[in-house]
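**Q** Next up, some structures in structure tokens.
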Structure 1
């Protein structure tokens, strides 16, 4: 163990003599399942007793407001705002997030110190055996611009209706006929022990959202001891892939109005990014694949930035108007 790691470990041990470490999370059932997974991994990694990590749940604005699309009421910040307040004032020591719900640009005072091994990143179709089997003119429930555009691209006959809430709420709405079909993340269903529901969609046909399936743990940038503590459960391969996907979104200037699918996969030491930009109605799209060797993260990030620029350069106005890339 290095001197810095030893110092960090001693700092955490001293803190634990006075109180448990406090883990912040949203209060939804899925968020709580993710928080318990993080706490369990940390206890195992550091050989800590059960009570060493205390889970502090807060109801996020995004969980309170379910009758409007996120883009109308504040975007992805509605999933992180309450946890950010707690992290900033020291109410919690670190926070757990679904990485696909975290804003691309985060406050500098926070650092994503660990990302767990990515779970199944696929979307699951609920209500029909396949996209082709969805009845003509059926109602597709979603609040995701990406999912809406992807479905409209493949099935322009289908009506998209607003569909928000946690997994149980959306399944109940489906049962009541608010929509005929919907899509849920396979990772979330698996974490709720409902992985047998629906039909997972092949990523080669239906590319998922950036960072889908990944759980991140964030703490204050100015606390190196906690950053090192969390680093013990970081999965380097997932961390690298997720950060490249988020870098792609940043280079595009994407927002909650943008329809973007992006996923980095690895095989035999080689990484591949599949990325698709859609118009809101799904009629136009730009689809590209980038292959890189993964030996140099900065070189990979630069390649991703170039890919984003190249895709916007060839995209029609129906797509480019949904993005605001940063000035070079």
Structure 2
């Protein structure tokens, strides 16, 4: 019986990872198409039917290129940090709330926060181990930004933990059977979305890369396979944040087709923002995190705490 359970858990995890990888491939295609239309030009439409084989051509191109590395780099750390980065993101996906044969468990929200915090180290090590000033500066900016916005994300999650009295993502889904949380906490949803943009290093918060004026940031020394793994980790993280937004604020019944429509729409918003908004100034980014988002999320936390205590005394 135990062997069957382990096998089913392994199989469901493997299917989930394969689906995430395919989703990431077509998210890159969606991004190119959307940015093409936003900038009134063509997206990648040359390869095959509607450019559908394009992501696979990109993957083949990246993984078959020659692997170069800086002579003065700390090679072991330089080599393994993209691998660990992708591994951590795929590990985070294991909290996906399926009720059968999956790794979904009662402490899913805590597990997500742990994996999110560990992801900072891979960026820091990638920037430092390259032994390049540009990579180090990009890595430091990315780490400062990620840590700042993680505080807001954790506080928002704590508000919902108080509300549902559980660390399980399945409970989040059950509590939204009558009304979506986006209707009772719209400001919180907007703060969460902006924090997710900052957390995944997306425009207008892409100071870690800033490809238009910096030399690509912490991943400047990476090429071929290493760069592809960092790229995959970033896009898998975008998909995960979109999935979590839908779970937390928009109902999130994973067995309905509409769940995946909503997930695609939130991913589309990530791309839409990239095509529309200019980059922030770095001091304004930190100002936004510590002087706007932090007080708002703290106030909501206290509001939910008060609401919970009031409901407790009202019914018990």
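**Q** Suppose helix-only ellipticity at 222 nm (-39500 (n - 2.57) for each DSSP H run of 4 or more, over all residues; to 500) works out to -11500; of 1, 2, which structure was it derived from?
**A** 1
**Q** Using distance in nm of label points 7 Å out along Cα→Cβ at positions 126 and 302 as the calculated read-out, with 3.9 as its value, let me know the right label among 1, 2.
**A** Clearly, the read-out refers to 2.
**Q** I would also like to ask the following. For which of the structures 1, 2 does the calculation of Cα extents along the principal axes in Å, for residues 30-205 alone return 54, 33, 30?
**A** Computing Cα extents along the principal axes in Å, for residues 30-205 alone on every structure in 1, 2 gives 54, 33, 30 only for 1.
**Q** In addition: If relative contact order in percent (Cα under 8 Å, 6 or more apart) comes out at 20 when worked out from the coordinates, which of 1, 2 was used?
**A** Source structure: 1.
The numbers here are math on the coordinates, done by the rules we state, and not lab data. Here the structure is a predicted model, which means the values were calculated and not measured. Cβ atoms are built from the backbone, for glycine too; each structure is taken alone.
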